[in-house]
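K.L.:
See the structures that follow.
Quick note: the coordinates plus some simple rules give every number you see, no bench work behind them. Treat the numbers as computed from the prediction; the structure is a model and nothing was measured. Cβ atoms are built from the backbone, for glycine too; each structure is taken alone.
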Structure P
Amino acid sequence: MLSKSAARSFFLVGTTVCVGAFIFLTIDTIKKVPAQTHQENLTESSIRGKNLWDSNNCMGCHTLMGEGAYYAPELTKVYTRRGEPFIRAMLKDPASMYPGERQMQNYHFKDEEITDLIAFLKWIGEMDLNGYPAPHNLVRTAVSETQSNLSSVAHTSNRPMIFNQMCIACHSLEGQGGKVGPALDGVGSRRNRDYIASWLKDPLKIKADSRMPKLPLTENDIVELTAFLSELKTGAAQ
């Protein structure tokens, strides 16, 4: 059993060591922050985006780096998961992206404000967060054996990135994806290449009451998606 003086010495030495370790680890963590956050990529645009994020209380619904609410999707890696075109379209007009499905308020952001928010989310997504959050695939990579009559290009590994980032949000393929728009299985047998390209450029020009909005797709996106979708034919061999 320790004497009173020995117990006091033990307490003082233990406290000093613990405080010292805490200070050391705090300093070490602070030193790593610039590298892990890629501070060199923090632009004026991303700073303005952070201010917009705060002033519009985006954390009231969304989660960022583990902080915020869980009412709406987690957005730490949304730039990688969804890509700029989807984010831009969603911020521009949430209702048009998910007609009758989503409840996100339209904040009527100006184009330059949307650019700033995207820059902020891109910077957040590039941080080294020690594996947080876990990688999230928008679609499953498994393919049902009952759907083996689809062309091999339908496999998720061969899908254009823009398809997995944007199209799959509303449409399904091989039983995977959204239910807002029609399934795209065999669309290449129903529609020719020219029709698909025209539809991707401006759906409302072809069908005025279409639920699909005019998406911010680049010419390269349209070419890539047209080639992919036109090859989705029913009865094609694997």
Structure Q
Amino acid sequence: MSVRVLHVQENLLASNDVVAARNRRRFDQAGLLAVNLIASPGAGKTSLITATLRALAGWASVAVIEGDIAGSVDAERAQAAGAAAAVQINTGGGCHLEAHMVERALDGLDLAALNLVFIENVGNLVCPNHWVLGEHLKVCVASTAEGHDKPAKYPEVFAQSDAVVLNKIDLLELTGFERGVFYSDLRALNRRAPVFELSCRTGQGLAIWLDWLLKHFAPEARVGQSSAAGAGQPG
């Protein structure tokens, strides 16, 4: 009697990839940039989004898709910070967003009116990395308060990210965070991704992050951007 093995995870991921490709086509047709933010809980994904929204206020139209197990606090924060639209996805216990969830969220957005969509994934450094959503860029957010060992403990997400944000840099001296260890472990996995050391609380380093982001969705508008972004007045 033969045994039949069902590779359920592979089938699920293949189906997800089909929907992700559809999402990507919608982003491309609308001419907007989609950024998937992945981090552990408390690293500062929402704080990064709200700081970016305030800096781009009156200049770029930004929507936010929020992924959480429950609640709508982060979507409300994004809306209050100036998001053109904020869509909350509650996974009901799921540890990551999937492409079909994002597809349904896109149905409620006027994509043609947007420049940028942030997809804030569920707080987790493992599961979200396995599920593409159709994004153009994957950004991992870490923080000094979490410790310097995250690249060593969660290598896959750091290896596959297009950029890394090291948040809460203003707390560096209080946390025992060893910058050298963090960078050594990170660069062993990923030598190409830029790292943005910043503080969403104080605004330190935010201008460089904004400048990089603008290169991806509005390169023609970058003249003088770094100095303006530092003042919260992109232009």
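K.L.:
Assign the value -14000, calculated as helix-only ellipticity at 222 nm (-39500 (n - 2.57) for each DSSP H run of 4 or more, over all residues; to 500), to the correct structure from P, Q.
P.N.:
That value comes from structure P.
K.L.:
Using relative contact order in percent (Cα under 8 Å, 6 or more apart), single out the structure from P, Q with the greatest value.
P.N.:
Answer by largest value of relative contact order in percent (Cα under 8 Å, 6 or more apart): Q.
K.L.:
Who wins on Kirkwood radius over Cα pairs in Å, for residues 107-210 alone among P, Q, i.e. which is largest?
P.N.:
Result for Kirkwood radius over Cα pairs in Å, for residues 107-210 alone over P, Q: largest is P.
K.L.:
Tell me which of P, Q gives 25, 47, 22, 5 when you compute P(r) over Cα pairs in 10 Å bins from 0, in percent, for residues 131-178 alone.
P.N.:
Source structure for this number: Q.
K.L.:
A further question follows. Out of P, Q, which has the highest value for distance in nm of label points 7 Å out along Cα→Cβ at positions 27 and 75?
P.N.:
With respect to distance in nm of label points 7 Å out along Cα→Cβ at positions 27 and 75, the highest-scoring structure among P, Q is P.
K.L.:
A value of 24.7, 91 was derived for Rg and Dmax of the Cα atoms in Å; which structure in P, Q was it taken from?
P.N.:
Attributed to the structure labelled P.
K.L.:
For the read-out distance in nm of label points 7 Å out along Cα→Cβ at positions 99 and 203, a value of 0.7 was computed from one structure; give its label from P, Q.
P.N.:
P
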